[in-house]
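**Q** Pasting the structures here.
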Structure P
Amino acid sequence: MKNTLYPDLIPSYEHERLAALKPYQVLGTPGQGPFNEFVSVVAKLFDVPIALISLVREDDVVFVGNEGMPEASIVPREDSMCSVAILNDGLTVFEDIPAQPCTLVNPYVAQDMRLGFYAGQALRTPNGQALGSLCVIDRRPRRLSPAEGELLTQLALVAQDLLALQAANATGTALTPALQVRLDGLLQQSLTRLHTLAELNAMDHAPDATDAERYTASRLDEATYLAQTLHRELQAALVA
């Protein structure tokens, strides 16, 4: 490994992780359509300018889904907090990056890009090896609520399914036409509903703080339920 300045980014199981990543290397093109559409909805749901699906490779990180950061399609591994997210089982959260930067990666990159908040969930293969992450990023510090954390975790499961489907298609493990049509319809329907929830949030101007809080909780609960349902449907289709 070349990452001698930030050795803590390289886990002891790195050889096995890179071997598990190989079938997904076909997805190494930044900003692919299905992933871009997905992270665009994710960014709206969390009301953040940036959402990414990353693959953490040996020396760099490629963003196969990129909403809000077109200038950074591929970055060195030591420059991305997604490199840290794959080391953790749960969420990796930095709520105030200027005040408490991530010390496992180059802190000057986040400073130069004016990043204030990061929350990422590792994306894994069926046998548990980390491929990359689904993350949301804000330009200002903010708090991640428990409901938002649960939603991000559920959306990460959907992102895993999308990676598996796209990798299968790219490597010639073609789905039957009927199954492909069903999955495309399911994904579009769910993304449309999630997008509607995000738009409703943007339109909400409830002056009463209690009503606004109740509405936000209800919206996040529904979005989480939709993500769980989509994950179950995609998993069932992948098994079939």
Structure Q
Amino acid sequence: MTIGSVADIEGLKEIGKIVAVTIEKMKAYAEAGMTTRELDEYGGSVLESFGAVSAPKRDFHFPGHSCISVGRSIAHGIPGMYKLQEGDLLNIDVCAAKNGYIADSGSSFQLPPYDETVTELCRYTHQAMLNIIDSLRDGTKLNEIGRQMELEAKRGGYRVIRNLCSHGVGRAIHEEPNILPYYDKRDRRVLREGMVITVEPFFSTGADYADEQRDGWSLRLPRGSMAVQYEHTIIITKDKPIIVTVA
């Protein structure tokens, strides 16, 4: 999507805030012993209270209001009967719609007791996302996002998951441009004022790829690796981007 009016900005900010609040409420609600379906139903009730709906559920019949991935399942996890355990690493990804606008955000976190290795991976990846977002402007080469993701990951001793990308958003769940998480020197596209995109690094302790599972949705890492994801929906401007997925 490209912004065409002040109403577009306000509409994206509204759904972006709803998405952010939903994630924060779900993170606070999550506890050992509850199922991921219970957590998802709670998230669905929060969306409903704001007059919003899950965009993947509405548009693609995704079997949940949100994606909840646990452990080596790092993306598009289907909520179900799995009972959360102490120390679990979770990712909650909420993509929601209201009044014709869509925002997408994700956050990884661990249930107590906390493991310092997981805590640092989460902290580092979240900060890397903010660093990348802060550098983007009208006129920036689009492949700069992938270049910075690789550099940030390497600096922290991590790897990027190469088959999970950032993307355009705003009117549909996934729009152009598709944004690789690594540097492609052949990509000559440029970010322009008003473009609405996600920035979502997936940083891993070892794996480069995640494998699609038989359910047709969830993506899982091989044994011996873990990864986290953070995601914001942003609007490109001539100055610092506008992050719409904030509470």
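The numbers here are math on the coordinates, done by the rules we state, and not lab data. Computed from a predicted model, the values in this text were never measured in an experiment. Cβ atoms are built from the backbone, for glycine too; each structure is taken alone.
**Q** A value of 1.05 was derived for Rg/Rh (Cα atoms, Kirkwood Rh), for residues 98-145 alone; which structure in P, Q was it taken from?
**A** Derived from P, not from the others.
**Q** Further question: Starting from the value 19: which structure in P, Q was relative contact order in percent (Cα under 8 Å, 6 or more apart) calculated from?
**A** Derived from the structure labelled P.
**Q** One of P, Q was used to compute distance in nm of label points 7 Å out along Cα→Cβ at positions 42 and 194, and the answer was 4.2. Which one was it?
**A** Q
**Q** Can you tell which of P, Q yields 54, 51, 29 when Cα extents along the principal axes in Å is derived from it?
**A** P
**Q** A further question on this structure: Rank structures P, Q by FRET efficiency 1/(1 + (r/R0)^6) of positions 18 and 50 (r between Cβ atoms, R0 = 30 Å, to 0.05) and report only the one at the top, that is, the highest.
**A** Largest calculated value belongs to Q.
**Q** Okay, moving on. Out of P, Q, choose the structure whose coordinates give distance in nm of label points 7 Å out along Cα→Cβ at positions 34 and 178 equal to 2.0 when calculated.
**A** P
**Q** Okay, moving on. Tell me which of P, Q gives 13, 37, 34, 14, 1 when you compute P(r) over Cα pairs in 10 Å bins from 0, in percent, for residues 82-185 alone.
**A** Going label by label, the one that fits is Q.
**Q** Suppose helix-only ellipticity at 222 nm (-39500 (n - 2.57) for each DSSP H run of 4 or more, over all residues; to 500) works out to -10500; of P, Q, which structure was it derived from?
**A** Going through each structure in turn, the value belongs to Q.
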